[in-house]
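Where a number appears in this text, it was derived from the coordinates with a stated rule and is not lab data. As the structure is a computational prediction, the values presented were derived from the model and not from experiment. Cβ atoms are built from the backbone, for glycine too; each structure is taken alone.
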Structure I
């Protein structure tokens with residue numbers, strides 16, 4: 001998809017974005033300010049998408065927010081991993097399974113937005129009772145083919161109607177930012193977890209150095225797919241509000257951060273200098289990417305956040321159960 005920004009000031013963004021139409025998905029406030037605008041060339045037309053920051057709680061959201069059916073044409077085949085380096089997939093899943101092992105070694109797990117099923121396939125079926133939810137048809141078919149239609153549900157979490165207190169772990173790997181109703185989703189996750197159960201969340205860090213430096217060119221911005229954009233503060237507030245206690249929240253550095261940095265730089269150089277010139281400049285800068293990634297992570301945070309949060313008791317959370 002081709003992209004370009006055409007609003008260069010707050011006044012221009014306010015004029016072209018118009019008044020925001022949605023209440024904040026976290027606190028319900030309608031007071032917000034536009035922070036970025038980007039035009040995406042999609043099926044049939046080029047649409048402007050605006051990012052609004054809530055004045056009350058700071059959560060950033062995308063408008064307009066497309067439905068699943070409207071979003072489907074924006075997902076190219078490679079989005080689901082079809083063009084991804086197998087070595088990269090293995091490294092990514094090694095990190096995620098290692099993160100899981102820090103908190104649980106066995107039990108029942110539900111992966112929400114499981115995509116092609118890479119994570120579920122990577123964990124030991126002798127230790128884990130594995131289930132996944134994937135509403136998009138293309139990745140669902142592949143996940144169901146490898147894990148079974150009795151294990152992968154082609155629906156959304158709330159519509160699935162799963163029994164209460166069924167799971168020990170529920171994971172949201174690069175999926176929570178795709179959902180327009182995060183409070184309802186995490187409250188449903190809490191209902192599905194057994195006492196002491198945990199959620200694991202991995203998503204882009206909108207408060208990171210890369211997000212601030214690259215803006216519209218940031219690789220993890222991913223418009224129009226990402227509907228909410230989280231920082232440490234807004235993600236903590238969301239998790240707390242939904243009846244969880246954060247046990248660990250950390251920046252993810254290393255290969256994933258490097259991957260995001262190199263693609264963000266390539267996006268920026270291509271936009272400014274065209275495909276040929278941008279690629280030439282990218283290769284000239286490539287030797288400096290590893291030290292750049294190391295320094296930027298320590299000074300400005302990694303491009304993604306990894307969270308483990310525990311379900312708290314009903315009386316502490318203020319919930320009925």
Structure II
């Protein structure tokens with residue numbers, strides 16, 4: 001580098017990080033890990049780099065940060081979406097910063113205070129059904145925003161056809177000869193985080209019953225959280241009804257897995273005693289031989305990042321609503337009803 005004035009891009013290349021990371025180190029941003037901070041500062045010191053030039057080399061107002069907003073980050077679905085986002089951003093100068101809105105309090109505070117102002121170039125919001133006042137706040141802020149697994153008419157949205165997913169799961173069980181199909185859903189009156197894919201998948205379940213002239217029985221619906229613990233609770237509720245249904249459709253693989261654990265403890269065998277279809281096609285579903293509805297979660301993340309980058313470049317997108325198609329992955333958790 002001798003004889004050449006170092007730029008922020010040179011430092012980023014040497015450090016093996018994005019330009020945005022260098023900028024945040026120089027601006028003492030708390031979102032940078034201590035290890036990365038030390039590494040960058042050591043390179044700056046060794047090369048006698050003057051940070052003043054870094055500020056000049058960045059476009060005015062640019063942070064090279066993409067904010068990802070979600071109600072939870074530890075569940076497999078959210079992890080897979082973020083993996084898809086990261087796979088696209090890894091080839092750019094952008095890094096990501098996470099905003100976890102785990103409850104109503106943190107959500108209300110986020111949209112009231114909007115801590116993202118001036119700190120990110122764009123937002124990707126996962127699985128949050130935006131209220132109109134929240135959408136208005138984001139619009140007033142002027143930050144490009146993409147929604148994943150949700151929809152709002154004012155924003156670019158990427159989702160999967162949840163009604164179709166519920167339909168194909170139920171139809172498959174009906175075609176196997178099952179007539180009494182229990183359904184495990186999530187609480188619908190106050191859905192977690194304000195999004196209600198459960199109501200859409202329930203609609204698909206009802207449509208399949210109607211198409212095949214089967215009655216919809218409210219007592220055959222069990223509402224529990226979309227977790228393994230929720231699945232165990234659903235199994236308990238079903239057994240307390242006094243009989244084992246020949247088939248069950250759960251709106252999440254985690255529910256299905258929890259139910260399988262509980263039924264196994266009670267010596268209820270799969271698929272001899274019942275059939276089950278899950279939803280999400282998590283990696284563990286393959287090992288458990290679980291028939292499930294697969295949705296392109298990784299692709300949703302990729303498409304959201306690509307769309308946001310296009311918006312940041314000033315491109316006009318042809319469509320604002322992208323709806324991907326689910327697919328049924330048939331494995332060994334269902335059998336023909338004789």
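In table form, for the structure just shown:
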item	result
Which entry (I, II) yields the derived value 31, 60, 9, 0 for P(r) over Cα pairs in 20 Å bins from 0, in percent	I
Structure (I, II) behind the derived value -11000 of helix-only ellipticity at 222 nm (-39500 (n - 2.57) for each DSSP H run of 4 or more, over all residues; to 500)	I
Read-out distance in nm of label points 7 Å out along Cα→Cβ at positions 108 and 220, computed value 3.2, structure in I, II	I
